[in-house]
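Next up, some structures in C-alpha cells.
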Structure P
Amino acid sequence: MSRLFEEIEKTILPVAESHDCSIVDLVFRREAGGRVLRLYLEKAAAGSSNDSGVTVDTCAAVSRDLAIALDASELIEGPYTLEVSSAGLDRPLKKLEDFERFRGSKVKIKTSAPIDKRWTFTGQIVSVERDVVHLETKGSFRMEIPHSKIKKANLVPEIRWT
C-alpha cells in the first residue's frame, strides 16, 4: 500500500466514523475520465444481513464532509472525482472478519490461483478457521479456500419474492 493511500485512508476514516459509518472498501485509481477516489460504506452498526443501512442522504453528507477534509489535507494533487456509495447488496468481503461476520451467507469467490483446477467458487460460508474460509458449494461439497488466495469475494444477494 502506498504512502499516499495510507494518508488518504487516515483522513477518510474519522469522517466516515462521524457519520456512524465504516469503510468497506477504498479504491483510488486512474480511469478513462481521470483519477477516481471511490469509497464504499456501511453503517457501523449494520447487522449480518446484506443491507448496509447507508442511504443516499448518508452518502451525500459523507461526500460533502470528505471533500472538505481532503481539500484541507492537500494530499491529492490535481483533479480527481470523489464517489461515495453504499457497499450494496453484493458487498465485497475483504478481511477474514468480513467472512466470519457473514457466516451462513452466500458468497462468490475468485481466487488468484486455481484450487482443484477452479478459479471461481459460489457457496455458503460455513466457517473461518485461522486464515481459511470454509465454503459449502452446490451438492454439499466443502471447499477450503486460503484467505491469501482470495482475489475477490462478494456477497450474493438473496432475492425473495413476496
Structure Q
Amino acid sequence: MTPSDDGRYDATSGRHETEVEKLDRNFDDLLQELRVSQTGVQILFAFLLTLAFTQRFEDIDEFQRNTYVVTLMASVAATILFIAPVAYHRIVFRQHMRPELVRDGNRMAMAGLCFLAIAMSGAILLIVDVVLGDTWATVLTAVVLLFMLVLWYVLPLVQRRRHHP
C-alpha cells in the first residue's frame, strides 16, 4: 500500500494516522489493558488483606506466613505499578510528553504483570498448601506459573518474532 496524500500511512501498523494519533491510540490501548489488570489485582489484594483477620490464619505455619507476606507485597507492587500510569498522566498532562508516557506506562504495566504473576502464584501456593499440603502446592503452583509465563510472555514474544523477524 502507498502513503496517502497527507503522508499519514504507517507501514508497520497498516493504519493512516499521524504520530500523535498513534501515541493517543497506544495510550488508550494501555489504559484499557490496565483496567483489566487493575481489577484482578485489586480483588486479589482485598482477599489477601482480609485473610490475615480470619481465625484460621492463626494456625498457619512459618512457611505459609512468609508466603502470605511475599504474596501480599507482590500484590501491593502490582497495584502500584498498574495505577502509576494514571498518576504519571495526571502530572504530565498537557506537557507534550505522550511518547514518554506511553513508553514508561508500558514498562510499568509489564512490571505490574510480573508482580501479578508472583502474587497469583503465591496465593495458589498458600491456599493449596493449607488445603492439600506442600507437595500439591508446589506442583500446582509450578503449573499455574508456567501457564502464565507461556500465555503472558512466551506466546506473544514468539508471535512478535514471527511477525517481525
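Figure out for me which of the structures P, Q the number -26500 belongs to, where helix-only ellipticity at 222 nm (-39500 (n - 2.57) for each DSSP H run of 4 or more, over all residues; to 500) was derived from the coordinates. Mind dumping the intermediate values first?
On the way: P: -8000; Q: -26500.
This figure was derived from Q.
A value of 11.4 was derived for mean count of other Cβ atoms within 10 Å over residues 30-37; which structure in P, Q was it taken from? Can you show the working numbers first?
Working: P: 11.4; Q: 14.4.
This figure was derived from P.
With FRET efficiency 1/(1 + (r/R0)^6) of positions 102 and 150 (r between Cβ atoms, R0 = 30 Å, to 0.05) coming out at 1.00, pick the structure among P, Q it was computed from.
Values: P: 1.00; Q: 0.65.
Answer by label: P.
Computing Rg and Dmax of the Cα atoms in Å gives 17.5, 54 for which of P, Q?
Details: P: 17.5, 54; Q: 20.4, 71.
Considering all the candidates, the number was obtained from P.
Ranked on distance in nm of label points 7 Å out along Cα→Cβ at positions 62 and 134, which label among P, Q comes first with the largest value?
Details: P: 3.3; Q: 1.2.
With respect to distance in nm of label points 7 Å out along Cα→Cβ at positions 62 and 134, the highest-scoring structure among P, Q is P.
Can you spot which of P, Q the value 2.6 was calculated from, given it is distance in nm of label points 7 Å out along Cα→Cβ at positions 54 and 78?
Numbers: P: 2.6; Q: 1.8.
This value belongs to structure P.
Which of the displayed structures (P, Q) returns the greatest value of distance in nm of label points 7 Å out along Cα→Cβ at positions 70 and 118 on calculation? Show your work: numbers first, answer last.
Numbers: P: 3.8; Q: 0.9.
Structure P gives the largest value of distance in nm of label points 7 Å out along Cα→Cβ at positions 70 and 118 among P, Q.
Laboratory data are not the source of any read-out in this text; all were calculated from the coordinates shown. Just so it is clear, the model here is predicted, and its values are computed rather than measured. Cβ atoms are built from the backbone, for glycine too; each structure is taken alone.
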